[in-house]
Each structure stands twice: as structure tokens, then as C-alpha cells.
Structure 1
Amino acid sequence: MPEQDDKELTQLKKSLDAVEERLIKVTNDLERTQIADYVNLMNRPMKLMWRHFMAGIARGVGSALGVVIFATLILYLLQMLGALNLPIIGDYIADIVRIVQNQLDIQP
């Protein structure tokens, strides 16, 4: 009988070790997903709204800067093409550049 008890104890210990390893893995996975931070954020709606507000402002500013840089490059290229005095395209490009420059001069 003592021999059988030792086997049962050994099996029980192996099972507990396996459960402990699995529990440690689940704990590490939960810490990696930062579920506690997410729950804290959901319990504080004002902080969540503030973060979303700031993210929206950052996206808006980034989009505006991107459009300005892109438009500047296009106007620069159009001015370069206008300076080449191409017969048909040059006049058309010069008109576009002139219209844009007039609009920029009108706005404060």
C-alpha cells in the first residue's frame, strides 16, 4: 500500500506542477495584454474621452501638415514646368499658379 500511495502522490505532484505552469503562463499572457490598464481606462470615461480627443487633434494636425506639404510640392513642380515655357502646357500651368498665388495673397 505505501508504494501505491507514493505513486499517487507523485502523480498528484506532477498534476499540480502542470497546473502551476499553466497558471503562470495564463498570468503572463494577461500581463502582456495589459487587461488591467484597459479595465482601469474603461472605469474612467473622462480619461478615455480626453485620450480620444487628443488623438483626433493629432490626426487633424497631421492631415493638415500633409496636405500643405503635398500642395507645396505640387506648386513648386508646376512653377518649374511653367518656367520651361512649354507651348500649351506652360500657359495652362502659369494660369493655375497665378490663381493659387492670388488666393494665397487674399487670405490673411
Structure 2
Amino acid sequence: MLLWEIISRLESLAERCDSMTDKDNSESVWKVDAEALREAVKKLEGEVGGENAAAVIRQIMEREDVNQKELAERMGCVRQNVSQMLNRGVVNMRYDSFYRMAKVLGYEIVLRKT
């Protein structure tokens, strides 16, 4: 199942939960479930994937509107280091570099069986 299909199903479930929510009860189990489903959708919509670490980092940088200089500042290094990591990363980026970049951009690395 593709990610967009999962998101669509979660959104549908959230709508069903909303339709069963007791409007007079702010602690209704259906309301709580709908909120949890919407929270899951937010997390899934924020996912970035790919087979090339440098491309994933570039995609995140674009999404977060962060340039190489800003990323370097967050990492505590110079822009040239970030440039080298991204350019070398096209072929082979070290995991610790990938992890540090993702972390300072506010992302975590998740491995999922396909």
C-alpha cells in the first residue's frame, strides 16, 4: 500500500469518528480517536523518502526553506563542509553526516520494511 493510500484511509477514519462524536462530551472516545488519527496523518505527510541521502537532505532543505549556510550554522560547521557532504553524498554519504543533517533540520531517520 502506498503512503498516500494510508493517509487517505486515516483521513476517512477520522471523518467517521467525527460523525460518531458526542458533541456535548469533549472527552468522547470518538473525538479522541479522530484527533489521534489526524495527528498520525500530519506525521505521515511530513515524511520524506528516497534512496539517496543527499537528495533526501536537499528535499528537506527545500521544504524547510533552509540553505547550505543556515544548515552549516545549525550543525556548527562551515558551508563548504555541508556542500562537500551533499556533493559527495550523491555517491556515498556517511550515516553520521546524514543523521546530523536530518536531526538539525528537525527530522528523524526511520527504516521501514518494504
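Just so it is clear, none of the values below were taken in a lab; they were calculated from the coordinates. These figures come from a predicted structure and were not determined experimentally. Cβ atoms are built from the backbone, for glycine too; each structure is taken alone.
The table for this structure:
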{"item": "Label whose coordinates, when helix-only ellipticity at 222 nm (-39500 (n - 2.57) for each DSSP H run of 4 or more, over all residues; to 500) is calculated, return -32500 (choices 1, 2)", "result": "1"}
{"item": "Parent structure of the calculated result 20, given that relative contact order in percent (Cα under 8 Å, 6 or more apart) is the read-out and 1, 2 the choices", "result": "2"}
{"item": "Structure (1, 2) behind the derived value 1.8 of distance in nm of label points 7 Å out along Cα→Cβ at positions 58 and 74", "result": "2"}
{"item": "Rg and Dmax of the Cα atoms in Å derived as 18.9, 58 - corresponding label from 1, 2", "result": "2"}
{"item": "Answer label among 1, 2 for the case where distance in nm of label points 7 Å out along Cα→Cβ at positions 10 and 34, calculated from the coordinates, equals 1.8", "result": "2"}
